[in-house]
Structure P
Amino acid sequence: MATDVVIRTIVPILLLVGAGFFSRKMKFLKSGDERVLSAYVYYFALPALFFVNMVETNFVEEETLRFMVAGIIPVLVVLTIYLSLYLIFRFPRNTLYLLILSTIFGSLAFFGIPFITFAFPPPAEGEYLATLSAATIAIISVTISITILELYRLEQSTVWKGLKHVVKRLSRNPLVISILSGILLSVTGIEIPSPVSTSLHMLGGTTSAVAIFMLGVFLYGRKYTNLVEAFGLSLLRIVFLPIVALLTTVLFNLFDVERSVLVLMHGMPVAISMIILSERYDFYKETIASLILISSLGAGLYLNLWLTVVGYY
């Protein structure tokens with residue numbers, strides 16, 4: 001590995017995560033304050049980043065469409081494989097849900113965009129490609145994840161009620177709304193007034209630092225059990241999905257930077273928001289917390305290994 005790239009990607013992340021962890025350790029922030037940071041990123045910074053990047057993307061270009069489709073396919077391939085295995089071997093349905101969520105619900109925006117930005121600084125367009133892939137993949141992964149969690153809760157409900165909850169939640173999801181509205185403005189050619197665009201760019205520009213800082217805040221003071229099981233599940237996100245993504249990028253004959261970005265984005269740690277969702281749905285809370293811990297702390301190493309595999313160094 002090239003030392004400068006390793007330093008450029010790992011050191012900023014470690015410093016920001018450490019600062020977040022230290023803020024809890026020193027009681028600058030208390031338990032529950034991470035929800036304020038999460039709400040800021042989820043409802044303001046990230047939607048602003050997604051919206052302006054979608055508006056500035058030309059969706060009629062063949063290269064852009066090929067990149068977006070190549071980003072979605074690995075998720076659909078993995079989902080198909082898991083469903084096929086479930087139908088063949090008939091293992092518990094909850095195991096199927098855990099496998100799916102452990103694999104497809106990655107921290108594309110909170111961890112992925114900062115890492116890609118550090119790894120591919122200007123003029124490599126790393127942030128643009130990371131944001132485009134995160135927005136594209138998020139539409140699919142968020143929809144599947146919310147559907148899975150609602151299905152998990154169906155023991156005390158009906159299928160129709162569960163599906164209604166999914167549609168309701170997606171219609172109010174700020175990420176989905178910002179992505180779709182940005183795409184709409186881009187396709188229709190409507191321009192955002194300059195002062196508004198500047199404000200949105202400034203707001204979106206805070207996403208990376210706050211999101212990584214928030215990871216350190218989240219990781220402090222939580223119970224971590226089922227570490228062996230969590231490590232095994234983390235390999236699905238760390239190894240299996242990136243391999244599928246790599247094969248997909250080869251099939252689509254993407255450029256080097258595009259291939260690297262998609263492989264890395266599919267190898268990002270399990271989404272931090274899974275901690276909140278697992279608690280809300282009472283879904284394998286301890287396992288999910290350990291899964292996020294293992295995949296997040298190991299990310300600096302294994303993501304740089306993937307950079308080597310895709311030939312970036």
Structure Q
Amino acid sequence: MQKKVLALLVILSTNAYAATVDLGFENEVYTSDEYRTSDVFMPYVATSFNPINDSKLNISMKYMYQDQYGRKHADTEKDRFKTDRDRFEFFVKGYTWKNGDFSFSPSIGFRYEDWKTNYENTGRQDSRKFELRLLPNMNYKINDQVSLYLSGFVAPVFVQTKQESRKDSGFVKGQLGTNNYNNDYFQELNLLGVRYKINDNNTVWSSIYNERKYSQYASKYDRWQLRLGYDVKATSDLSFSPFIRYDLSYKEENIENSNFSKDSGKTRSKDEVRIGSSASYEIVPSIRLLGEVYWQTAKVESYSGVSSEDKNRMFYKLAIRKTF
């Protein structure tokens with residue numbers, strides 16, 4: 001499957017206008033033995049291209065494979081099953097509506113994910129998920145230095161998952177079949193973003209970010225976060241963007257069926273802090289090296305209020321981009 005997707009992306013890119021192709025990977029490493037089974041390596045290929053010459057229409061696609069290699073550290077053979085995942089994304093944009101200093105540039109697309117599922121393990125493992133993502137992308141220019149923006153996405157979500165993980169009224173204990181759930185919802189929005197352009201090489205920005213997720217018969221959460229960043233063009237070839245994300249509030253509520261869960265209706269805190277930077281370096285005019293690294297710490301708390309060791313991780317991303 002991976003080879004077929006790679007071939008498709010390369011063919012589309014090399015037969016289109018203003019195309020790019022990225023080859024890269026992401027790696028998440030947890031710094032505590034308690035969480036090291038969550039370590040994952042995720043290679044990917046992505047492309048973006050204009051299918052029509054002199055058109056603003058743009059199509060972007062991405063394929064990523066997740067290998068949860070950290071599972072090999074699990075204590076028992078049963079728990080060493082890796083939640084391998086295939087992810088495919090497809091987005092279309094090109095329309096922009098302007099009214100004075102205000103612009104609206106929506107795009108639409110989807111993310112599809114498929115997990116390999118171990119039906120002998122009663123752990124919560126989704127098998128398929130489809131997110132229909134709508135991206136509003138609004139911008140308002142106050143003056144040559146200051147602008148406001150709204151970005152992110154809203155997405156109805158369609159999930160096929162094991163009945164054991166979402167116990168609806170028809171659940172039968174020990175039943176290992178799957179159900180389809182069509183009422184899930186996910187959003188990530190920078191609701192109020194501000195950019196300040198110091199000069200052509202330096203820009204600072206901040207935003208109030210909101211993330212909401214509703215998983216039918218499972219949980220729902222609501223996060224409010226402050227995001228800060230600084231975009232620097234150090235040289236004609238090198239740019240980097242340090243950033244920090246700080247949770248102001250992050251609450252998760254258990255909405256499992258009360259007949260099967262003693263924690264139904266309870267809430268817990270899941271506050272996180274992330275500090276890192278992305279970077280870009282032009283090797284030659286048509287080839288660019290892209291990277292990102294960050295450290296993240298997350299609070300771990302049960303619905304009963306019992307705290308565990310904070311979940312700390314390092315994230316690494318490296319990719320090479322070819323422009324045609």
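Hey, relative contact order in percent (Cα under 8 Å, 6 or more apart) derived from one of P, Q reads 32; which structure? The read-out comes from structure P. Match the computed value 0.97 of Rg/Rh (Cα atoms, Kirkwood Rh) to one of the structures P, Q, and report its label. Going through each structure in turn, the value belongs to Q.
Taking distance in nm of label points 7 Å out along Cα→Cβ at positions 221 and 253 as the criterion, the largest value within structures P, Q is that of P. Out of P, Q, which one gives 18.8 for mean count of other Cβ atoms within 10 Å over residues 45-52 as computed from the coordinates? Going label by label, the one that fits is Q. In this comparison of P, Q, the computed figure -1500 for helix-only ellipticity at 222 nm (-39500 (n - 2.57) for each DSSP H run of 4 or more, over all residues; to 500) is attributed to Q. When distance in nm of label points 7 Å out along Cα→Cβ at positions 21 and 245 is calculated for each of the structures P, Q, the largest result comes from Q.
Values quoted throughout were computed directly from the atomic coordinates according to the rules given, and no laboratory measurement underlies them. Every value quoted in this text rests on a predicted model; they were computed, and no experiment measured them. Cβ atoms are built from the backbone, for glycine too; each structure is taken alone.
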